[in-house]
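Participant: Multiple structures follow.
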Structure P
Amino acid sequence: MSETVRSGLPDGALLSKAIKAARARRRLTTSEVARRMNLPTRTYERFEAGETRLNMDYLHRFARALDCDPHAVLFAVLIGSPAFAARAADNRFGSILMIGLRYLDAALGDRLADLEVRTLVSAVTAMTDRLVAQGGPDDPAGRWLREGLEALDAGRPGPGRR
């Protein structure tokens, strides 16, 4: 849990760590990413180091260059968890949340302002609790897969078979 605490890092440092985590997940060098973003390597290095203000154009170009989730990179900074950028790079969780918020805003319009805090917290808590439970040891799909893999391994001949 401690890695999700901001620990006093400025936004630029958090952005830098998030970008580096996403890049490391793809096993790319800075020059490869710079080339994919059509930027000089030094410009990309300043962006990755968090030396410049957040540039949304660069953020989206970075996400396209790595085929990762730009919203996850941004959320990584906002929630103080640089690792979130890499964790959600492939499943697009940040973008899924943004799409849901956009849909909710469009569907409710001004009625969004009338929702009570308790209702919003209950809805978000229900969603997060369900997602956490699915990733836990009691997840039926995970248990099924784990037991199935164990059964496959048990039926496989050991080393040295003839």
Structure Q
Amino acid sequence: MTQNAGKDSGAQTGEAMDLGAMTGSLGFLLRLSQLKSFDTFFHEMKGLEIRPGEISVLMLLDRNPGIRQGVLARALMIKRAHMTKMVHAMEGAGLVCRTVPDADRRSVQLWLTDAGRARLETVQGPFLAFENRNTSGLSDADEAMLKTLLRRYLGLDRPNA
């Protein structure tokens, strides 16, 4: 299968490239999809100074106040050290606060601050608008099927997922 590398595979030379069996590789396709999505995210969200992981944390803390940091890290598949670094930065910016529950002194619970909720209000609208535009080339039915299949692949279609 020959594809325009400048358009489809991410190369900038404009030369056609045969991707061969890679067009059937789930990991390869997911990785290129992630890169395309992130590239579009940073272009569309320019000026708001937010990264995909940060908006995910803000949105999930809004829906799950007091969630343990480790639970959030596992749900987002973020390494413990990276999550700690992100939470410390967000805490330093006044967006989140951490508490240590009396019942388990080893865990940390996370909460949005008023500033965190205000930040979420600022970025959530543009993010949701970006998400609505981020599926160019897909029909509404294709988009719904893709999301259904990805949720199934990730196990998010099961109870307690």
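Readers should treat all values here as calculations from the given coordinates under stated rules, not as data from a laboratory. The model shown is predicted, which means the values in this text are computed figures rather than measured ones. Cβ atoms are built from the backbone, for glycine too; each structure is taken alone.
Participant: Could you tell me which structure in P, Q was used to calculate helix-only ellipticity at 222 nm (-39500 (n - 2.57) for each DSSP H run of 4 or more, over all residues; to 500) as -20500?
Facilitator: Source structure for this number: P.
Participant: Computing mean count of other Cβ atoms within 10 Å over residues 30-37 for each of P, Q, which one ends up highest?
Facilitator: P
Participant: Assuming 1.3 is distance in nm of label points 7 Å out along Cα→Cβ at positions 54 and 70 as calculated from a single structure, say which of P, Q it is.
Facilitator: P
Participant: Given a value of 151 for volume of the Cα convex hull per residue in Å³, point me to the structure among P, Q it was derived from.
Facilitator: Answer by label: Q.
Participant: Right, here's the next one. With distance in nm of label points 7 Å out along Cα→Cβ at positions 110 and 134 derived from the coordinates and found to be 1.7, which of P, Q does the value describe?
Facilitator: Derived from Q, not from the others.
Participant: Compute relative contact order in percent (Cα under 8 Å, 6 or more apart) for each of P, Q and report the one that scores greatest.
Facilitator: Structure P comes out on top.
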